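Next up: the structures, one after another.
Every number in this text was worked out from the coordinates using simple rules, so none of it is lab data. Quantities reported herein were computed from a predicted structural model and do not represent experimental measurements. Cβ atoms are built from the backbone, for glycine too; each structure is taken alone.
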Structure 1
Amino acid sequence: MGDITKRLNMEKNSNGYYKKSVLQRILSFILIVVIVFGGLSLSKYLIKTKKVAKRKKPKKIFVNVEVTKGEKVDTNYIIKGFGRIYPAKEVSIVPEVSGKVVYVNQNLIEGGFIKKGETLIKIDDTDYKIRLNKELANLNSLKEDLILEKSKRNRALKELNSAKDFIKDIDNESLYVLKREPYIKKIEENIKIAEENIKQAKLDLERTVIKAPFNCYVLKKYIDVGGYVNSGVKIADIIDADMVYVRGNITKADLKYLDINKNINAVVYNDGEKIDAKLFKLEKALDEKGLLLKVILKIDSFNPNIFLYDYVTFDLIGKELKGIVRLPERVVREDEFVWIVKDNKLHLKKIKILFEDENYVYTYDIDENSQIIVTNLSSVVEGLPVKVINRVD
């Protein structure tokens, strides 16, 4: 017993640490083996006794969508174009008489509006009144001379009648002079000239007052009070305030939708504002590429918000189309596709858009009863399972 106890006691080695005996090493090995086999047995038992989970069939996932329908309508084809605004009339005001400017309309400034018939400027008319009075006096003098000559002719005729035997030997030319005919004829010619001079003098006097030929806006003025104007030299540039043109282009393909034998209405868009117009002229010449036709639209009223030479878009109202389907613009994807629902699946439908307006597109390529997806989806594939949760009018 003492020997065993001694063997179990650990001896210290040369470094001062205890050293395991042979028996201690055997017991440690046996303990490790027992732990390993025990763990394996426990694992095997747990595997045999665990419950196996039943595999369930995965649920089918649907994407929720809202849908709408198209509407079959009869409507006019809309031709879209672009153009630029030009004045219908642009006129330079040129005086026909010369003189000092004594009056200028206060609205004769750049951008000013002047009504038809209002005075633009007045030229000093003193000299023109004097000339007219002289011509009138000259005419009165000639008329008095004519009366006098006719009186002389009457006396001469009486004298000639009393001397019939004497005038037999007088030639016709001398007789013509004796009757005062050359003098009367000359005065009558001078009277006609004087009357024409009076007409011209009156006309020149009227021309000292220059009036607006139509309702107008002033582009430029070149004179002021106190200045001198010469006949034939322009004093202002004006434009028609009642009408402007839009010169623009449409595509050659759109021409078949225009009924050029009828009055064609149009709408011009300028910074969001709609302005009524009419087709004034359609030129039959294409551009250099052979794609565009030139058109001229007429706007009858000069809108204050219109700026000359500004760029605008416009719609021409074309022929009527029967039974075309109208769709909200938002349902069109990539400019040529709509997503429709059929048998709870999404399908890509390619359509040809004939034309569009502010909110809708128009096509013959889809049935009016098709369920068209309104919902925006991040990714779309043909045949994607979908579920309609709402119908939008």
Structure 2
Amino acid sequence: MAFAALLLTPAALAQPINDSIFEAMPIAADGIYTGTNAGADAEPFNNPTATCTSTDNGEAVWWVFKVEEDAAITIDLAGSTFDTVLSIAQVGSELEEIACDDDGIPGDGILTSRIENFAAQAGRRYFVRVVGFNSAEGDIAMAVTSQATSGGGTALTTPPYDSFGIGRNLNLNDNGAVDGLDNIFPETNVGATSEAGETAASCTSIDLGNSTWRTFAPTQNGFITIDLAGSTFDTVLSIRTDIGTEVACDDDGLPGDGILTSRIENFRVVAGTVYHIRVTGFNNASGDIRMRVVGSTTAVVSEPATPEASLTLLAPFPNPASGAVRLAADLPEPADVRLTVYDALGREVAVLAEGTLAAGQSDWTWDASGQPAGVYIVRLSSGEEVRTRRVTVVR
């Protein structure tokens, strides 16, 4: 008997991904942020009605930002396709609205909104809420600009959950219940930095600390599966009980996606324990994070299934290497394959095989002696199947 994986089939998500304040999309730089409020629903909590409008049905979507120094922030919804209501809130003892605009851009004929030169304080997180007047809905185009109060220049340079101490709270069901949990949390680590006391993940060779954090405290014993499939960069995922105490780690749990994202499966959680989820990029990689968290009070027990034969790329040897690297693949049946090597910038540096191979094991040698030191990706593809391995070249 064996523990089976928690099922991670795509959920039927009718709502926008940032429909809840807990899933607020990050604003980490000046720019245009797009989305929709079509399908959003009204949350019964953490969803204060906008004070600047007469009709707010609560069907809002959310963004979040933090500035590293005092700054003036302007948020402009010109280009959105419906009559918008825009507000900014902060969390104290409760969620409090501190800025609001209904028809700040009346001349556009759509009555979109604008909050200009909002005074954001260094180190504080602010939540941006967009809702439709009188149940209006449509596409959102949100332009965000920032100017530091001292010396000018942009003030939006780091993700809002860059620090361990203010890790983003995960929205567990029913005040911390894990049973039936299935949520998706968007984030980014672009611009993220390391901090004092932060240790490297144990499951990877290059961790430079460009991490973001999430925090949860379950009220039930159970199991959590965390899956970063859909993220846009090579991720490293770990769970900690404090900034330096790691209790689970995964680097390339999803190697077949071609991006080398991560997955921690059936992690046992204990009620009352505070856990911190850390996501960083391998070798300082960065991009958009899509984190799915699925929970259950018990892991499903079943007979292990007989695995189907599939394409296999064996571990390179030696690794790290300074010269010849032995590569091998195992094919369940004859197939057309392509075996290539890429550098850390995604440039193809070698094509080792291209054509039909017989079933069974095939071997190649890649001469890395002429390559600069660094990390290289070996990629084996056959039809829609892709397998990848990493090789570190040293000098």
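Between structures 1, 2, where is FRET efficiency 1/(1 + (r/R0)^6) of positions 29 and 349 (r between Cβ atoms, R0 = 35 Å, to 0.05) highest?
2
Computing semi-axes √(5λ) of the Cα gyration tensor in Å gives 116, 33, 15 for which of 1, 2? Here the read-out was taken from 1. Computed over structures 1, 2, mean count of other Cβ atoms within 10 Å over residues 125-132 reaches its largest value in 2.
I have 0 for helix-only ellipticity at 222 nm (-39500 (n - 2.57) for each DSSP H run of 4 or more, over all residues; to 500), calculated from one of the structures 1, 2. Which structure is it? Considering all the candidates, the number was obtained from 2.
Thinking only about FRET efficiency 1/(1 + (r/R0)^6) of positions 61 and 77 (r between Cβ atoms, R0 = 30 Å, to 0.05), which of 1, 2 has the largest value?
Between 1, 2, the highest calculated value is found for 2.
For which of the structures 1, 2 does the calculation of distance in nm of label points 7 Å out along Cα→Cβ at positions 141 and 205 return 1.8? The structure behind it is 1. Among the shown structures 1, 2, from which was the value 14 of relative contact order in percent (Cα under 8 Å, 6 or more apart) calculated? Value 14 for relative contact order in percent (Cα under 8 Å, 6 or more apart) corresponds to 2 out of 1, 2.
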